[in-house]
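Engineer: Following are the structures in question.
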Structure P
Amino acid sequence: MKLDRRHFIQNLALSAGTIGLAGKALTAEPGQRRIERIGVINGVPRDAKGDWQTALKQMASFGYTELESGLRGSSPDEFLKFLNGIGLTLVSCGISFGLRTVPGWLDRAVAMKVRYATTFWPWYHSLDTLTLDQLNEIADRLNRCGEECRKAGLKMAVHNHDGEFRKLDGKPIFDRLIELTDPKLVAIELDIYWAVKAGADPLDYFNRYPGRFELLHIKDMGPPPNRGFVAIGDGTINWAKIFAESEKAGVKHYIVELEKEASTTENFRKSCQYLQRLRF
């Protein structure tokens, strides 16, 4: 998700022998593992013209089984009943994290029965002028919100874009944020596209911060010079190489995101099919 989405816009049944990951990758010899449950954020492509119910039914028919979403104008009970009827599990919802935000989002997240309350933009300062004191303040707030989430039976999560990889006092903001947040209270939802676009190596982060990346946003990158959004498997990112280290990273949920020109019903189908077939 890009910076203008600061506020959230709101299957395969495989054989036994899985490792203990909610997103589930089958244990097997290297090169033979695969994702069991594939998630999707939003799940309403541009060509759906706002018909979210039909779109989500299509997502389920393609093989997606997990969803990251807001309520789309429904009550929690209505939305969950609809999702249950089509075979989708709501695992995460987006929250606003502005300076004056009251914790009403926590009650909503609890009512939605999600595992994660995710902020896609925790910054209420410009990343261009962010100071260490401001970063410490934000990390402290994330930890405090994370503790409230823990008490309520879910977990706080924070999502990255490319701006977090710029350096603050000689070290990437993203690294500092990871180190300042308590892994028991705050999960990282790593957006692979934005990390790669910023010049970061996801595998390096998996090695340096094992277990922190409980959710992945799977978003592929077209070739230079534009490096635009494309269907998963049509781009330049080596997904097998990344997923091969998912256990070390702590991944529990694999969530497909298709933005802008890539957000078509056909691309969602192709992306799910690619991930169903992928071995790593």
Structure Q
Amino acid sequence: MNLSLDTGEGVREGLKKSSAGRVIASFRKAMYIRVGPHVFALTIASVPSGPLHARMNMLPLGAVGDPVEVRQGELRVVDRVVPISEQLWVPTVFPDMRRATGLLSTVLCHVPNLNLSGTSDDLLEDDLASFLQVGDLVGACARVIGHGAGLTPAGDDVAAGILAVDSILGVHDRVMREGIVGTAATHEISRAFLRWAAVGQSIETLHTFLQACAFGQEVAARASRARLTEHGYSSGLDLAYGALMALKYLPNALDAAHFSDLRSTPKGQAQMMR
């Protein structure tokens, strides 16, 4: 029996109601499935735990377009039952995340490539800072989403890092973050990852990296960074970059509320445009 090793909350959510679906993407390390409105992935054991991952030793047979069914909490791919572990993975999250900023900045040393040219976007940090410093989460995410290479575009990964930290710090409310995800110009797999980032959940390696940085554990932080390089085209490092931008530039919750109120007035809008 190929029982999965652990299961994210997004997978559990997708198995709650009986529904039919399809395999929507299949790779060596992961098979992405849509059932009803839910998207999640079956992955091999070397893929980090995450809200959308059911990790297992061997992927089931299946190709893009093959039928999938959830029946009474049981997942079937091409009429074969795929056992899903009852071991639920949830990240260890703590609100005092800003302590991670210094070591994270020292260890990360990465700038995402959002322009498909093979070169880094040297203006990216300045652009994101201009949005985040005034609490403009919508503008920051719009600046990056949909740009770059990868299954999840690099810009989407940056946005996911920003959204996850915003959620953990409680800077903006969940409704705003979910609104950003719901209207994002991206595809369904990336939107699924963004949706969970909006409630503070990303891949285990990112959470471990941030925790090591917050506690000043440089050796552990560098080990986590090395693991992030193994995740996607550049997804792991792009996630961490987004998290760093949020930690460096997001205001606290009270200041964000002040900026939001200010932007809603004609005088405030004029000030923001200067």
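Engineer: If distance in nm of label points 7 Å out along Cα→Cβ at positions 113 and 137 comes out at 3.1 when worked out from the coordinates, which of P, Q was used?
Structural biologist: The value was obtained from structure Q.
Engineer: Then there's this: Work out which structure the value -13000 belongs to, where helix-only ellipticity at 222 nm (-39500 (n - 2.57) for each DSSP H run of 4 or more, over all residues; to 500) was derived from one of P, Q.
Structural biologist: This value belongs to structure Q.
None of the figures in this text is laboratory data; all of them are computed from the coordinates on show. All values reported here derive from a predicted model rather than from experimental measurement. Cβ atoms are built from the backbone, for glycine too; each structure is taken alone.
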